[in-house]
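Colleague: Listed below are the structures to be examined.
Rule-based calculations on the coordinates, nothing more; no lab input. Note that the structure is predicted; figures quoted are calculated from it, not measured. Cβ atoms are built from the backbone, for glycine too; each structure is taken alone.
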Structure I
Amino acid sequence: MNNTLKTALGGMCIALSTALMLASSILPYFTYALPAMAALLVLFMSVECGWKWGLSVYAGTAIVSALVVPGKEAVGIYIALLGYYPLVKPFFDKPKRIISSIIKVVFFTVVAVATYSVMIFVFGISAEMLEESERYLLPFVVILGVVAFMLYDKALGMLEIAYYRKWQRTVRKIFRKR
């Protein structure tokens with residue numbers, strides 16, 4: 001694939017990712033799911049064009065989404081965690097399985113706490129869960145978040161394998177020079 005085609009494909013991935021991020025404002029129940037789906041396009045771009053092109057799709061989506069998406073919680077989640085995770089996942093998968101899982105859990109916990117701290121204390125997003133009467137729920141929410149993140153990690157790995165096995169040949173035929 002030449003650079004012109006890669007640039008056009010990257011632009012389409014950024015546009016589609018931004019559309020998914022905009023949909024998170026319309027469908028608030030998908031605040032976490034739609035940024036995760038947008039991150040799949042980063043994975044697609046990195047597989048087809050390389051790590052740097054995947055990073056540029058992540059950066060482009062992050063910038064455009066920060067400017068146009070009204071729901072800043074979804075944008076914060078995309079920028080701080082889910083958007084670039086497909087790019088760093090291969091580094092987390094290198095150690096043995098149990099060590100890799102521990103690294104991922106620690107990574108998620110640190111990034112999630114830092115992200116929500118910034119969103120609450122800097123940007124003033126609602127902190128209803130941190131009220132005195134509901135503080136005991138916070139550890140359960142973090143545990144549920146870790147479980148959801150580990151399921152996302154597993155799904156991401158399985159989707160990447162499925163892409164290599166089933167769809168990559170078809171996609172490459174479409175973009176081949178004629």
Structure II
Amino acid sequence: MKKFLVVLVGLLMAQSLMAAESSKVVTVDVLRAVMTTEEGKIKIEKLKGEFEKEKAGLEALNMKGQKLQERIQKDGAVMSADERHKLEKELMEIAQELKFKEQQLKQSGQADQRQVVESMLPKFQKAMKEIIAEQKIDMVLRREAVLDLNPSLDITDQVVEKMNAIKD
């Protein structure tokens with residue numbers, strides 16, 4: 001009876017391995033696919049221009065804070081306690097404003113990136129459907145969810161090519 005069970009378990013394992021071998025599983029990096037298409041690159045470049053303006057404002061605020069800190073260090077010994085306290089308070093306010101604006105800029109960048117992805121999602125989905133049908137793919141996993149894989153199983157570059165070929 002034990003031998004029969006061992007043989008049966010072995011057959012079941014072999015059958016599941018053969019089924020897994022006949023299945024075609026691939027991965028795709030959605031964000032990279034969208035961002036590396038011609039349209040995605042154009043949209044990202046446009047956003048970078050807006051981002052640079054905001055970043056310049058942050059750099060100006062940062063420079064103001066650095067100059068104030070240098071002044072406190074240089075002249076702090078000869079300043080009155082009230083004046084020193086006032087400058088330290090101003091420096092702290094600048095630091096808080098800088099931190100807030102950096103956080104705002106980061107969130108804005110993430111929202112802009114999501115917007116680009118969402119605007120190109122229909123084209124991505126169309127490209128994926130065509131590739132899945134052409135290559136008879138059984139399962140597509142997000143590249144971020146896979147720890148390691150054979151690079152030949154990543155179809156991101158194929159998706160980019162297909163998306164570039166699709167005309168609106």
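Colleague: Taking distance in nm of label points 7 Å out along Cα→Cβ at positions 89 and 137 from the coordinates of each of I, II, which one would give 3.0?
Modeller: Working: I: 3.0; II: 6.1.
The read-out comes from structure I.
Colleague: Comparing distance in nm of label points 7 Å out along Cα→Cβ at positions 65 and 97 across structures I, II, which is largest? Before the final figure, lay out each step's value.
Modeller: Working: I: 3.1; II: 1.1.
Result for distance in nm of label points 7 Å out along Cα→Cβ at positions 65 and 97 over I, II: largest is I.
Colleague: I would also like to ask the following. For which of the structures I, II does the calculation of Rg/Rh (Cα atoms, Kirkwood Rh) return 1.33?
Modeller: II
Colleague: Computing helix-only ellipticity at 222 nm (-39500 (n - 2.57) for each DSSP H run of 4 or more, over all residues; to 500) gives -24500 for which of I, II?
Modeller: Working: I: -24500; II: -27500.
Attributed to the structure labelled I.
Colleague: Match the computed value 0.10 of FRET efficiency 1/(1 + (r/R0)^6) of positions 33 and 73 (r between Cβ atoms, R0 = 35 Å, to 0.05) to one of the structures I, II, and report its label.
Modeller: Numbers: I: 1.00; II: 0.10.
Structure II accounts for this read-out.
Colleague: Then there's this: If relative contact order in percent (Cα under 8 Å, 6 or more apart) comes out at 50 when worked out from the coordinates, which of I, II was used? Display every interim value, and only then the final one.
Modeller: Values: I: 19; II: 50.
Corresponding structure: II.
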